[in-house]
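FYI, it's all coordinate maths here, none of it is from the lab. These figures come from a predicted structure and were not determined experimentally. Cβ atoms are built from the backbone, for glycine too; each structure is taken alone.
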Structure P
Amino acid sequence: MNENLYTELQRGVHATLETYSNVHRGSGHFSIVTTELFEEARKIVLEYLGLSKRGYVVIFCAPRRANKLKSLIYPNRYHCLSSQDIGLPLGIRALVVKKGSLPKGVPCETGGGSARLVSPGWVIWTKGGGKFESGTPAIVNAIAFAKALLLIREFGEDIFRQEGSGSLSASNILFNDKLEEYSGKRLLDELRNTLIGKDIHVPTVEGSVPFVNLDNGASTPTFTPIWNAVCQTWRQPAEVQKQIVDQTRLICANFLGAPEAGYDIIFTSNTTESVNLTAESLGRTSGQDIEPVVLNTIMEHNSNELPWRYIPGVSMIRMTVDDEGFVDLKALEGILSDYNKEEKHGKQRIRLFAITGASNVMGSYNDLSEISRIAHSYGVLLAVDAAQLVAHRKLNMEQSGIDYLFFSAHKMYAPFGSGALVVRRGLLNFSAAEREAIDASAEENTGGIAALGKAMVLLQRVGFDLIREEEKALTKLLLDGLKKIPGLPIFGVQEQNSPRFDQKGGVVVFGFKHMVSYNVAKKLALWGGIGTRYGCHCAHMMIKRLTKTPTWAEWIQGAIVTALPHFELPGVVRISFGIENQKEDVEKAIRILGFIASETKEGKAQGISPMPEKLIRFTQKEVKKQVKEFTQAASERVYTQAK
C-alpha cells in the first residue's frame with residue numbers, strides 16, 4: 001500500500017465529512033454539498049470505465065444487493081466495480097447498467113428513497129437508478145471509492161491492494177482514544193470539540209456564518225475518535241479486521257441488552273436492508289394452514305412499510321395512531337384478539353407487529369414493553385424500527401421483549417455504511433450458505449462496523465440519561481419559541497406538562513400555513529445557515545394525515561408526480577437534534593423563523609418585524625450563487641489531489 005496515496009485518500013474522505021449530511025431532500029448547505037459529491041462519484045465511475053452518462057446509470061449498493069440486481073439484468077448490459085477488488089474494505093459495489101435495462105415493477109429491495117409517493121393502495125416508484133438505492137446508501141464510502149478510482153487511474157491499479165500492516169488490536173481501536181479518561185458531561189463537551197465540520201462557515205444573506213445542523217434525523221455527522229477508528233481499521237491486516245467485527249458484535253449485544261446466547265446480531269448496510277432481510281425470511285415461514293398477516297401503523301417510514309407490503313403470500317394491515325403519534329393499546333389488543341383469538345377474519349392470523357420505536361416525524365416513543373406484552377399474549381412477534389431510537393434512548397431488547405430490531409449507524413454518528421439486524425435466535429429462515437453470504441456482504445465494510453462499535457462505546461460513556469436530559473431541554477426551548485410565531489402550526493406533543501412529553505424525542509415538525517415547506521427550509525438555510533429537512537420524510541401516509549390531505553388530492557398528487565418527477569410535494573419542515581446541538585442553535589432557528597414569519601399573512605397582521613436591513617449584506621440571489629461556489633470548492637477539496 002502506497003502510504004502517501006493512502007494519506008491522500010484519507011484527506012479526501014475527511015474533507016467529505018466536514019460538510020456531510022444526507023442527500024435526500026435536505027435544504028442546508030451540507031446536504032447540497034454531499035449530494036454534489038455523491039453525484040460526482042457516479043460521473044467518476046463512468047469516466048473510469050470510459051462510459052457515457054447518456055447511456056448508463058450508476059447504482060451504489062452493498063455486495064448482496066448488487067448480486068440480486070445483477071441476477072435480474074442481462075450480463076452484457078452492466079458493468080460492476082468492487083471496492084474489494086481495489087483493496088479497500090468499503091463494502092461498495094458500483095453497478096453500471098445500460099439505460100433501459102433495469103428491471104421493471106417492484107424493486108428487489110424496497111424502502112426509503114425507492115418510492116416517490118406512497119398511498120395505502122399504490123406506490124409511484126423513483127425514476128432511474130434511485131429506485132434501487134433504497135435506504136440511505138453508503139454515501140461516504142461511495143465518495144471514498146470514487147476518490148480511490150481517481151488515484152488508481154493516475155498511479156496504477158495496485159496502489160491499495162497490499163494488505164494493511166497496522167499493529168493495533170481490536171480492543172485498542174474500539175475502546176482507546178484521547179478522551180477515554182472522560183465520561184458524562186465532561187466527555188460530551190470534549191466530544192463536541194472534535195465534531196468534524198465544527199468550524200465550517202457557509203454563505204447567507206448576513207454573510208459567512210457557522211453552519212448549524214438541525215437535521216440529525218436524516219443522518220448524523222461524526223466525531224474525530226470515530227473517524228480515527230475507521231482509519232485505523234482500514235490499515236489493519238485481515239485477522240485484526242475480523243476481530244474488530246467480532247468485538248463490535250459483543251459491543252452491540254451489551255449496548256442493546258441483547259445477550260448473544262439469545263440473539264443473533266447480523267451486520268447490514270442500513271435499516272432498510274435489515275427490514276428487507278426480515279421480510280424475506282418471514283415470507284418463507286410455513287403457513288400451517290393459516291394466512292399470515294403483518295400489522296403495521298400509518299406513521300411508519302417507508303423502510304418499515306414497503307418491505308412488508310410485498311411479501312408473497314403475506315397480507316399487511318395498518319392501524320392508526322393518534323395526532324401525537326401514539327398507538328392506542330386497547331385498539332391494538334382488540335385487533336390482535338379479532339384476528340388471533342376470535343378468528344373473525346377466516347384463516348388470517350397476525351404473525352408480526354412492525355412498529356417504529358421512535359417516529360421520524362412525530363418524535364413519539366411508544367411503550368415497547370407494553371406493546372410486546374400484548375403482542376406476545378396473542379402469539380405475535382414484535383419488530384422494531386429503531387433507526388431514530390438507538391442514539392437517543394437506552395434500550396434493552398431482552399427486558400422489553402423485542403424479537404427483531406433494525407437500525408443504521410449513520411443515524412448514530414457513524415456515517416460509514418453500516419447497520420444491524422438484531423433478532424431472537426431461531427427466528428430467521430436462511431440456510432447456512434445464505435447466512436454466510438449475508439454476513440460476508442456487510443462485513444466487507446469493516447471500517448463501517450468499527451465506526452458503529454466506537455460510536456456505541458462513546459454513547460454509553462456519555463450516558464443516555466444525560467443525552468435525554470439535553471434533548472429534552474432543547475425540545476422545550478424550541479417549542480416555547482415556535483409557539484410565539486404566528487401562523488406556524490406545530491404537530492405532535494407540545495405541552496410540556498403533559499405526561500407524554502417524556503415520551504417525545506428531539507424531533508419537531510411544523511409548517512407555515514401559507515408557505516410550502518420547501519421554501520421555509522430554503523430560507524432557514526439561506527438566511528441563517530441552518531440545515532433542516534422538508535417534505536414527506538419517507539412517511540407519506542402520516543404526513544397526509546397531518547396536513548389533512550383528502551383522498552382525491554392524493555390521486556392528483558400521484559398524477560402530477562408521474563408527469564413531473566421533480567415536483568415538490570406539500571409537507572412539513574423537521575428540526576431534529578443530535579448530541580452536538582446546544583441552545584444557541586435553537587435560539588438562532590427561532591430568530592430566523594421569526595423573520596420568515598414576517599412575510600406571511602399572519603405575521604404581517606401581527607406586525608412581526610422582518611430581518612433588519614443592516615443585517616442583510618447580500619440578496620438571496622447572490623447567496624444562491626455563493627452556495628454554488630461553496631459547493632464547487634468543497635468538491636475540489638475532496639476530489640482534487642493535494643499539492
Structure Q
Amino acid sequence: MNKYPLWKYLLLGFVALVAIVYALPNVYGDDPAVQLAARSGVLEASLADDVASTLQAAGIGDFDSYVDGNNLIVRFADTEDQLAAQDALDKAFSDRYTLALNLVPATPHWLRAIAQPMYLGLDLRGGVHFLMEVDMQTAIAQTMERYQPDWRSTLRDEGLRYQGVQLKDGVLKARFSDAQTRDKALGVLRAAYQDLAYDTGEEGGYFFVDGQMTEQAILDEKKAALQQNIITLRNRVNELGVAEPVIQQQGAERIVVQLPGVQDTSRAKEILGATATLEYRLTYGTASDWYAAEETGRIPPSARLYHQRDDGSPILLQRQVIVTGDQIKDASSGIDSQSGSPAVFVNLDGQGAKRMQDVTSENVGNLMAVVFIENRIENREVNGEVIKERIRTEEVINVATIRDVLSHRFQTTGLDITEANNLSLLLRAGALKAPVEIVEERTIGPSLGADNISKGFNSVAIGLVLVLIFMVVRYKRFGLIADAALIFNLILIVAVLSSLQATLTLPGIAGMVLTVGMAVDANVLIFERIREELRSGASIQSSIHAGYDKAAATIADANITTLIAAVILFGMGTGPIKGFAVTLSIGILSSMFTAIMGTRALVNYFYGGKRLQKLPI
C-alpha cells in the first residue's frame with residue numbers, strides 16, 4: 001500500500017527539472033544595454049562589426065552584442081559605459097537606426113536559447129503610464145467629411161445635376177431642383193453608400209436627400225478608430241525604441257500605454273499624442289486672387305483659403321487633395337542638398353505615387369503647396385473653470401513650382417530640424433485615425449522600482465520562512481516534506497510565468513505571497529486527516545492512504561472556489577488586477593499539484609509499504 005509506480009516519479013522529476021531550467025534565468029538579473037532598431041528595412045549585415053569599431057574607437061572595450069529579431073542589442077558591464085556608448089553610437093548611427101537605453105537579461109548564452117526571465121512591470125522597473133481617450137466625435141465627423149466629395153463624384157458620374165452637397169451637424173444634404181432628379185439620386189446614393197440612413201425633404205423650392213451614419217456604422221467606425229489608433233501607437237512606440245511596451249484597449253474609448261524604462265515623459269507625450277500629417281494640393285488662381293479672397297471673404301467653391309507659415313500671407317489651394325499622409329509609405333529627415341535647410345524625404349505607396357505622377361505630369365510649371373496639419377488639445381480657463389479645447393492648425397509650409405514629374409520619392413522643406421524629425425517619425429508610424437487625449441499619467445522612477453523589487457522579494461521571503469518554520473514545528477518530518485513541496489511550488493510559479501513571458505508587477509508579487517500562505521492549506525488538511533485516522537486506531541499505512549484520499553475532495557472544493565474568483569478578477573479587472581489574478585491562478589493550480597502529488601510521492605517513498613511503529617507527524 002502507498003506505493004507510486006516508477007513513471008510517476010519520473011514525471012515529477014521531469015517537471016522539477018524543466019521548472020528549474022525555466023526559473024533559472026530570473027537569478028542572473030539584468031545588464032545595461034543600448035538597443036539599435038532599423039528605421040526601415042532590416043539590419044545591415046555589417047552593423048555588429050561597425051558598432052564594435054565605433055565603441056573601440058571611443059575607448060569602450062567591455063561589451064557584448066547579439067541580434068534579437070530586427071534589433072541589435074549591445075550589453076555593457078555598467079551604466080557609465082552604457083551612457084558613453086549611447087553618445088558614440090548616436091553620432092554614428094542615428095540617421096539609420098533608432099537608439100534606446102535598455103536593460104537586458106544577463107542570462108548566459110546557453111540558457112538564453114532555452115528560457116527567458118519574466119518581464120518586470122512599470123512598478124518594478126520604472127517608466128511611464130498613460131491612459132488615453134480617443135476623440136470619437138472627431139472620428140465620426142472625419143468619416144462624414146470623407147463622404148462629402150464622394151457624393152459629389154458619384155452624382156457627377158451618374159449625370160445627375162445637383163445644386164450643392166453640404167455637411168451640417170453630422171448630416172449630409174444634397175440639394176436638387178426637381179423631385180425626379182432627387183429620387184434618382186436617392187437610389188444611386190443608397191446603392192453606393194449602404195452604411196448611411198437616408199431621408200428626403202423639400203424646402204424653399206428645393207428638394208433634398210439627407211444622409212447620416214446608422215447606429216451600427218457608428219459603432220463599427222468607433223471600433224475601427226480604436227484599433228487603428230492602437231496600431232499607430234504601437235508603431236510610434238517602436239520608433240521610440242522602447243522595449244517590452246504594453247499597449248492595450250481599456251473600455252470602448254480608451255487605450256492604456258505603458259513604457260517601461262522611459263523617463264522623458266514630455267518626449268513620449270509629444271510623439272504618442274501628436275496627430276501631425278501632410279497634404280499636397282495645387283494652388284488656385286494667382287496672388288491677386290489670394291489677397292482678394294482674404295479681403296472680401298469670397299472664396300471660390302472649388303478652393304480653400306490658407307495662410308503661409310513664413311509670413312502669414314494668404315493663399316488659395318484647390319479643394320481636391322493630391323495625396324495625404326495616409327499614402328506615405330516611408331519618411332526620413334535630413335538636409336536639403338541645395339538649400340541646406342531641414343527636409344523630410346517622402347516615399348509614397350503605389351496609389352499615391354500614381355496619383356502624384358498623373359497630377360504633376362499635367363501641371364508642370366504650376367505651383368504645388370504642402371499643408372501641415374496638426375491637432376492638439378489645450379487647456380483654457382473660462383470663469384475659473386479649466387476647459388479642454390481642441391485646436392486644429394492647418395498652414396502652408398512650402399510652395400514650389402513643379403519642375404518635373406514626381407512619383408514615388410520627393411522631399412518637403414519649410415520645417416525646422418525638430419519638426420522635420422518628429423514629422424518623419426509620425427509619417428513612418430502612420431496617422432492617428434482620431435485625436436487622443438491623455439487623461440491619466442503616472443511616472444515611476446527606476447530607484448522606486450528597485451525599492452519595490454526589494455520590498456516584494458522580502459515579503460515573499462519572510463512569508464516563506466515563517467510558513468516553513470510553522471510546518472516543521474507543527475508536523476515534524478511531514479512538515480519538512482510540506483516545506484519541500486512549497487519551495488518547489490514557488491519555483492514552478494516562476495517557471496510558468498517565465499515560459500509565458502508574463503509581466504511581473506507588485507500585485508503579482510502579492511499573489512505569490514498569498515499563494516505561499518494558501519499552498520500549505522492542502523497539506524494541513526491532509527496531515528490533520530492522517531492524525532484523525534491514527535487517533536481512531538487505524539493502521540499507519542491505511543491512515544496515510546485515507547488522509548490523502550478523503551481530503552482530496554475538500555482540497556479541490558476550496559481551491560476551485562478561489563480559482564473561480566481569480567478568473568472573474570482576470571475577466572473584469574484592469575492591468576494590475578489581471579496581474580494579481582494570473583499569479584494567483586497559477587499558484588492555485590501548482591499548489592494543488594505539489595501539495596497532493598508532490599508530497600504524496602515523498603511520503604510514499606519514505607514511509608509507504610513499510611512496517612512502522614510510529615509516524616513522525
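Highest-scoring entry among P, Q, by FRET efficiency 1/(1 + (r/R0)^6) of positions 81 and 409 (r between Cβ atoms, R0 = 30 Å, to 0.05), is P. Using Cα extents along the principal axes in Å as the calculated read-out, with 112, 70, 53 as its value, let me know the right label among P, Q. Only structure Q yields this read-out.
Tell me which of P, Q gives 16 when you compute relative contact order in percent (Cα under 8 Å, 6 or more apart). Walk me through the numbers before you get to the answer.
Details: P: 20; Q: 16.
It was calculated from structure Q.
Of the structures labelled P, Q, which one yields -16500 when helix-only ellipticity at 222 nm (-39500 (n - 2.57) for each DSSP H run of 4 or more, over all residues; to 500) is computed from its coordinates? That value comes from structure Q. A value of 227 for volume of the Cα convex hull per residue in Å³, for residues 345-608 alone, calculated from one of P, Q, originates in structure Q.
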